[in-house]
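Right after this note come the structures.
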Structure P
Amino acid sequence: MVILIAEDDELILKTVEHKLLKDGHDVILSRNGKEAIETLKNENVDLAITDIMMPFASGLEILSAIQTLGKQIPVIMLSSMGQEEVVLEAFDLGASDFIVKPFSPNELSLRIKRFSSK
């Protein structure tokens with residue numbers, strides 16, 4: 001499974017990358033929203049994991065770009081903001097799952113497995 005990780009926090013980015021590589025996934029890293037959208041335009045991605053608050057384009061803008069590109073991929077949103085309205089907006093835009101930071105890499109791995117069997 002090819003997974004895009006869009007995260008501007010380097011520690012979280014590297015922790016998630018390490019866990020997903022260990023789980024046998026191929027990983028593409030994006031450190032800002034603009035990079036993530038370019039990756040989605042140019043690469044075949046099976047699943048995206050994106051932070052909501054990022055430079056140049058937010059996670060919500062990435063979700064919108066996925067819709068605009070006609071991509072049918074699951075998206076797991078990450079955020080330290082647990083406000084209900086943000087969560088609802090993410091789901092309205094097509095998010096498949098939402099994880100509040102801090103989170104366990106093992107929990108993320110289990111949530112990804114739900115999508116890899118589809």
Structure Q
Amino acid sequence: MKVKELVEKMNLTVFGGESGLDREIKGGYVSDLLSDVMGCSDEGDLWVTLQSHRNVVGIAALKDLAGVIVVKGFTPDADTIEDSNREGMPLLGATAETFEVAGRLHRMLAGDADLPG
């Protein structure tokens with residue numbers, strides 16, 4: 001599934017990194033601990049977090065992730081959005097809690113997109 005498809009299906013906000021919306025999502029990773037993401041996420045993962053500062057974009061680019069979803073309605077600042085645009089790293093937003101976003105992402109990647117929620 002491409003990031004742009006997920007944006008449409010989950011009604012996500014695109015804060016920045018629009019040039020990367022054609023990236024393929026290979027999996028997901030959920031963590032708010034930056035060192036955990038650096039050490040354990042895989043290339044092509046979509047990262048779900050409540051962190052919204054510019055280091056998130058740097059780590060996502062370093063690990064060649066598919067993008068980042070910031071949850072709970074948190075909004076990244078202008079510097080973070082600028083970084084995501086420069087890196088072409090999709091920086092997305094959801095108003096839902098981490099648990100809900102991760103569950104929906106998992107179902108969609110597993111091919112169960114028709115399930116409610």
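Ranked on mean count of other Cβ atoms within 10 Å over residues 3-10, which label among P, Q comes first with the largest value? Walk me through the numbers on the way to the answer.
Numbers: P: 20.9; Q: 17.1.
Greatest value across P, Q: structure P.
The value 26, 16, 15 for Cα extents along the principal axes in Å, for residues 35-74 alone was derived from one model only; which of P, Q is it? Only one of P, Q returns 26, 16, 15 for Cα extents along the principal axes in Å, for residues 35-74 alone, namely Q.
Set P, Q, criterion relative contact order in percent (Cα under 8 Å, 6 or more apart): the highest-scoring structure is Q. Assuming -11000 is helix-only ellipticity at 222 nm (-39500 (n - 2.57) for each DSSP H run of 4 or more, over all residues; to 500) as calculated from a single structure, say which of P, Q it is. Going through each structure in turn, the value belongs to Q.
Any read-out appearing in this document is the output of simple, stated calculations on the displayed coordinates, not a laboratory observation. Computed from a predicted model, the values in this text were never measured in an experiment. Cβ atoms are built from the backbone, for glycine too; each structure is taken alone.
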